[in-house]
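Asker: What follows is a set of structures to go through.
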Structure 1
């Protein structure tokens with residue numbers, strides 16, 4: 001998001017974890033960040049040119065509802081981007097997830113988990 005903001009984009013973000021929002025605010029001080037739920041985005045329909053979920057859909061209680069919300073807030077002809085972790089085998093970032101766990105809120109009951117969408121076929125089916 002910082003890269004987009006530095007290139008002149010108007011950036012907004014939402015996260016359930018206030019500690020992660022604090023980090024985002026330091027990296028992109030001109031962006032609008034708020035705490036909230038990806039399954040109930042606080043934005044108008046057809047609002048964004050791009051709606052991107054950075055390692056987020058797999059942590060939603062209902063990822064399908066979260067994806068529908070991203071589509072709802074994306075403009076007609078806009079883009080919805082799903083970014084997720086790669087497959088954990090041999091991935092250095094797998095250790096990162098354990099390190100940042102204290103910064104994250106408890107996942108909702110039934111949330112799929114960190115690597116649920118890491119498999120390409122699963123991700124394509126979800127999208």
Structure 2
């Protein structure tokens with residue numbers, strides 16, 4: 001076992017302290033089997049869930065959930081565990097669609113998308 005709660009995060013990894021902090025503050029939960037997947041790509045719904053949990057931890061307003069997420073043709077593809085976070089992210093203007101009225105919740109986020117989402121978070125949530 002490493003310094004974090006995840007067996008696949010070595011205590012010597014450059015990101016070990018960050019993962020341990022995020023886990024201790026309930027910002028990340030890993031895959032639920034002792035695995036974090038530090039080399040895995042992040043999906044759009046995972047990114048929304050992490051930011052949602054971070055916003056809650058910081059005491060930001062996370063009550064913006066609503067029906068807007070249902071306007072996307074693929075909203076039913078959102079995992080059950082990510083539903084609340086995705087609804088919040090859409091309504092808080094943190095996450096938007098990818099065109100063609102889709103959210104692509106299980107698609108991976110590009111570096112450009114992550115930069116846009118972080119900017120949106122800074123401008124619309126942590127103001």
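Asker: The value 3.0 for mean projected area of the Cα convex hull in nm², for residues 73-112 alone was derived from one model only; which of 1, 2 is it?
Answerer: That value comes from structure 2.
Asker: From 1, 2, which structure was Cα extents along the principal axes in Å, for residues 17-56 alone = 24, 22, 17 calculated on?
Answerer: Working through the options, I get structure 2.
Asker: For volume of the Cα convex hull per residue in Å³, which of 1, 2 scores largest?
Answerer: Checked 1, 2; max of volume of the Cα convex hull per residue in Å³ sits with 1.
Asker: Next question. Out of 1, 2, which one gives 2.1 for distance in nm of label points 7 Å out along Cα→Cβ at positions 33 and 105 as computed from the coordinates?
Answerer: Computing distance in nm of label points 7 Å out along Cα→Cβ at positions 33 and 105 on every structure in 1, 2 gives 2.1 only for 2.
Asker: Also, quick follow-up: Consider the structures 1, 2: one of them gives -11500 for helix-only ellipticity at 222 nm (-39500 (n - 2.57) for each DSSP H run of 4 or more, over all residues; to 500) as calculated from the coordinates. Say which.
Answerer: Matching structure: 2.
Quick note: the coordinates plus some simple rules give every number you see, no bench work behind them. These figures come from a predicted structure and were not determined experimentally. Cβ atoms are built from the backbone, for glycine too; each structure is taken alone.
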